[in-house]
Structure 1
Amino acid sequence: MDRFDREILDYVRSWSPYGGPPADEVLAEFGLTPGQLTERVNHIIAVENASHVEELAQPWQRVKASRERARMIGT
């Protein structure tokens, strides 16, 4: 995640108790419409979720590969 994405998430987080930021502030702060901001936040979250899933899966992938190698050697 780059600095701009972090700024967006921090901004949205700070406004979340109030139902989100005003449209004119979003445009002035980030040059985005509220719809574009929503799309950007959803994209950031999806990318971050995917990277964490991949990080969590990597150790298991190594275990599976090790088991497969052991199985092939044993046959």
Structure 2
Amino acid sequence: MNIVIDTPYTTVTELARRTGQSESLIRKEIKNGRLLIREKTEGSKEAVLVNMIHIAMEAAEQAERVRAETSKSSSQR
């Protein structure tokens, strides 16, 4: 399986568009530490950039967990 990430970071607005989630939910996920962002210098007015690599890694780890659980449960039948 190959996962292609078109950009390592994306804006909150673009992530909202891609996922269908609201920007406020994404910002809440950032605040709660569930989404990683690119570090900014203090006082910077640059856009908040969400780390797409982290999202892809989390998705891959979840898929592996589910696959292992499914494999384990089907072998116990």
Structure 3
Amino acid sequence: MFICFGGDLDGKVVNNREGKFFKASEIDASMESTYNRQSYIIGENTYRFWLCAELTYAETTKLANDYLAQKHSYLS
């Protein structure tokens, strides 16, 4: 499952995209955000996200970490 963090598609799940990035305009022509794929490995689980390229790496990493902390209470 690929959840988008930040930008036009914040919180939306976007699957079936090839490559390491995509533009939100591929889904809706009125959207402008660009997303980069990022994976996080926690134990046996791999989580995949789309992080908005217009936000800083620190901002998107915090969003992803907050999400993962909710899933795995030992991370918080």
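Here, each number is a calculation from the coordinates, and none is a lab measurement. This structure is a prediction, so every number in the text was calculated from the model and none was measured.
Of the structures 1, 2, 3, report the one carrying the highest value of volume of the Cα convex hull per residue in Å³.
Max of volume of the Cα convex hull per residue in Å³: 2.
When helix-only ellipticity at 222 nm (-39500 (n - 2.57) for each DSSP H run of 4 or more, over all residues; to 500) is calculated, the result is -6500; to which of the structures 1, 2, 3 does this value belong?
3
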